[in-house]
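Novice: Listed next: structures, encoded as structure tokens.
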Structure I
Amino acid sequence: MRILVATDAWHPQVNGVVRTLTMMADAAKAFGVEVSFLTPASFRTFAMPSYPDLRLALPYQAKIARLIAEARPDSIHIATEGPIGLLVRRYCRKQGLPFTSSFHTRFPEYISARLPVRESWIWAGLRRFHGASQAVMAATPALANELRARGFRNVVLWPRGVDSSQFYPRIADLGLPRPVFLCVGRVAVEKNLEAFLDLDLPGTKVIVGDGPARAALVRKYPQAVFLGALQGEALAQAYAAADVFVFPSKTDTFGLVLLEALASGVPVAAFPVTGPRDVIGSAPVGALNDDLRTACLSALRISPQACLEFAAGHTWEASARIFVDNIAGVRGVDPHDDALNFAAKLPRFVA
């Protein structure tokens with residue numbers, strides 16, 4: 001089976017969407033599914049207003065059509081609602097081709113944090129964008145229920161995973177006063193980092209990541225340690241060196257960093273909101289509290305072993321299987337057939 005994923009978020013961006021898509025595609029190879037991508041790499045790009053580190057593509061319909069024809073997909077999945085997602089959606093609608101989509105980012109909250117735009121208007125646009133999708137994939141039950149309540153149709157679950165071969169406990173020390181309270185992610189206003197940095201906590205607060213708010217936060221909070229964006233072994237070492245992982249965001253739909261911290265044996269402190277509440281639930285691996293300081297101090301008493309056991313139940317292989325099953329389900333085929341029979345049952349989109 002060949003699946004083409006259209007996405008406006010792609011390398012060199014470092015975020016949950018890019019990591020989710022790349023890890024899912026790699027895991028899907030194990031059961032005979034080939035996932036290819038239609039990304040900004042094929043087009044000219046420009047810096048997104050108010051966020052120069054992110055670049056948006058300038059796609060055009062003729063090239064979109066050519067790239068889809070070259071990919072010869074059995075199914076098309078639209079991962080983002082940006083310029084590429086919009087033109088691929090238009091192509092599918094014009095050609096009468098079915099497609100699935102996924103909901104990764106709470107754009108209404110993100111945009112309203114920067115511009116005087118009503119969230120209801122943005123939600124209406126998102127509802128229309130996903131309205132033609134045969135299956136709208138959401139990362140958690142709470143997000144799925146919220147989307148249904150907001151009028152989205154055909155909502156299904158697509159949980160996430162963690163790479164335990166990269167993130168695991170190891171001897172690591174940042175050379176900072178302990179306990180170390182770590183936050184990893186984009187350094188931007190929607191991540192609510194000041195709620196963490198304002199806390200009166202023992203030890204050291206560490207921020208890993210980059211973004212448009214970094215320079216201002218460095219000036220405002222000189223006692224915090226800003227390590228910038230880290231990847232690979234350096235990122236894994238930062239997790240392993242922490243005592244508590246703090247997740248102050250109230251707008252994330254999931255938060256892959258939560259699973260990465262738990263796989264590293266680091267308990268989580270967060271607000272009891274969508275994302276951490278769904279990932280952690282009632283498991284004894286995190287402290288969720290409207291008082292984030294209380295959550296941070298409570299998390300210090302959580303067993304690292306409990307975190308490891310919890311994370312072991314979340315794999316990218318399971319996530320990829322559910323992604324493929326969701327696509328197979330709307331196409332009316334048996335996802336447990338071998339890959340050749342699976343693909344043979346699907347009509348080709350293009351000649």
Structure II
Amino acid sequence: MTFLREVKNAVSPRAAFLVIGVLALQLLFIASYVGALHDPKPKDVPFGVVAPQQQSAQLVRQLDALPGDPLDPRAVADEAAARQQVLDRDIDGALVVDPRGRKDTLLVASGGGTLLATTLGTLTERLEDAQGRTVRTVDVAPASPQDFDGLSAFYLVVGWCVGGYLCASILAISAGSRAANGQRAVIRLGTMALYAVLGGLGGAVIVGPVLGALPGSVVGLWGLGALIVFGVGALTLALQALTGIVGIGLAVLIVVIAGNPSAGGAFPHAMLPPFWQAIGPWLQPGAGTWAARSIAYFGGRDMATSLWVLAAWAVAGVAVTLLMSARRGSGARTPATGSGAPAAGSDAPAAGAARSDGGSTRADGGAAPR
């Protein structure tokens with residue numbers, strides 16, 4: 001046998017297609033992560049200004065005219081209102097001007113991202129220096145000392161996402177990428193739900209009581225983790241039901257390649273390029289990171305949208321998985337016998353059912369000896 005023929009026999013067209021798909025995922029991974037994170041710059045960061053009316057309007061115009069449009073400034077009535085808006089996550093910071101002196105106050109929330117808080121401080125200090133004023137920074141929602149750069153929430157969510165698609169992938173590898181019928185799909189989803197409850201609890205306990213990396217409600221983080229793990233797992237099962245083993249790669253594309261760099265973990269959303277800034281809140285890593293930080297540092301404020309996003313992914317995954325599996329189960333039946341041979345890649349029983357007289361059917365159609 002020639003070497004070329006040996007290669008053709010060793011590498012099937014399906015294997016070649018999968019290898020090419022892996023190469024594409026690799027290149028997309030590099031492009032997505034480097035594209036999102038190589039040059040972070042603030043863009044239209046919601047920012048409040050507290051000052052006397054005439055001075056406030058002038059300061060808003062000055063901040064709005066900064067090169068590169070780093071801030072989206074708006075006037076706020078007073079310092080108390082500015083503090084509340086920062087805690088509600090409506091704005092990321094606020095400058096409170098002292099009308100009787102030359103020392104102003106910058107309100108930030110490093111719990112929402114320490115790099116963004118530092119960047120706001122740098123921008124404000126430059127403006128204040130140009131006007132001969134000074135500024136002191138007050139962190140109204142500080143990150144935990146054990147939460148370096150505010151990254152613990154992001155890595156917690158990444159771990160939950162990894163667990164979700166790996167569990168679903170293992171179910172596919174061990175029992176067929178597509179469930180053979182609706183009952184098998186329900187079993188897989190039930191297994192996924194149990195795994196999600198345990199994975200959510202484990203992650204919440206590790207970052208909270210064990211490591212002390214995140215404050216906030218352990219029960220709240222547990223519920224969030226269970227929703228994330230199950231949603232990612234259900235998405236993976238749905239993609240496998242649609243495309244077979246290729247669904248694992250598609251899940252990696254959505255959750256890891258697109259979702260992780262746009263999640264606002266290393267750099268908050270306001271510092272990401274437009275594409276990643278736009279998709280981040282609507283993917284599971286981004287919605288999960290926002291909600292985890294809300295639970296840890298903001299008393300659970302402003303997380304309803306994120307929870308709806310996570311729930312929508314979970315519901316869609318369950319619906320597609322059940323629909324495709326039910327269609328698969330009904331399509332496998334034949335009018336004559338009520339059942340047919342299982343398709344490749346499913347977890348249906350193997351062909352060769354026992355005969356009524358105790359024998360079995362041979363591959364060649366004859367009766368095998370007892």
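Novice: Comparing percent of Cα pairs over 25 Å apart, for residues 157-260 alone across I, II, which structure shows the greatest value?
Specialist: Structure II gives the largest value of percent of Cα pairs over 25 Å apart, for residues 157-260 alone among I, II.
Novice: For the read-out semi-axes √(5λ) of the Cα gyration tensor in Å, a value of 35, 23, 18 was computed from one structure; give its label from I, II.
Specialist: Value 35, 23, 18 for semi-axes √(5λ) of the Cα gyration tensor in Å corresponds to I out of I, II.
Novice: Let me ask something else about it. Given 1.00 as the derived value for FRET efficiency 1/(1 + (r/R0)^6) of positions 101 and 325 (r between Cβ atoms, R0 = 41 Å, to 0.05), which of the supplied structures I, II does it correspond to?
Specialist: Derived from I, not from the others.
Novice: Something else now. Matching task: -11000 is the computed value of helix-only ellipticity at 222 nm (-39500 (n - 2.57) for each DSSP H run of 4 or more, over all residues; to 500). Pick the structure from I, II.
Specialist: It was calculated from structure I.
Novice: For the read-out distance in nm of label points 7 Å out along Cα→Cβ at positions 29 and 293, a value of 2.5 was computed from one structure; give its label from I, II.
Specialist: II
Novice: Kindly point out which one of I, II the value 1.8 was derived from, the read-out being distance in nm of label points 7 Å out along Cα→Cβ at positions 53 and 205.
Specialist: The structure behind it is I.
FYI, it's all coordinate maths here, none of it is from the lab. Because the structure is a prediction, the values reported are computed rather than measured. Cβ atoms are built from the backbone, for glycine too; each structure is taken alone.
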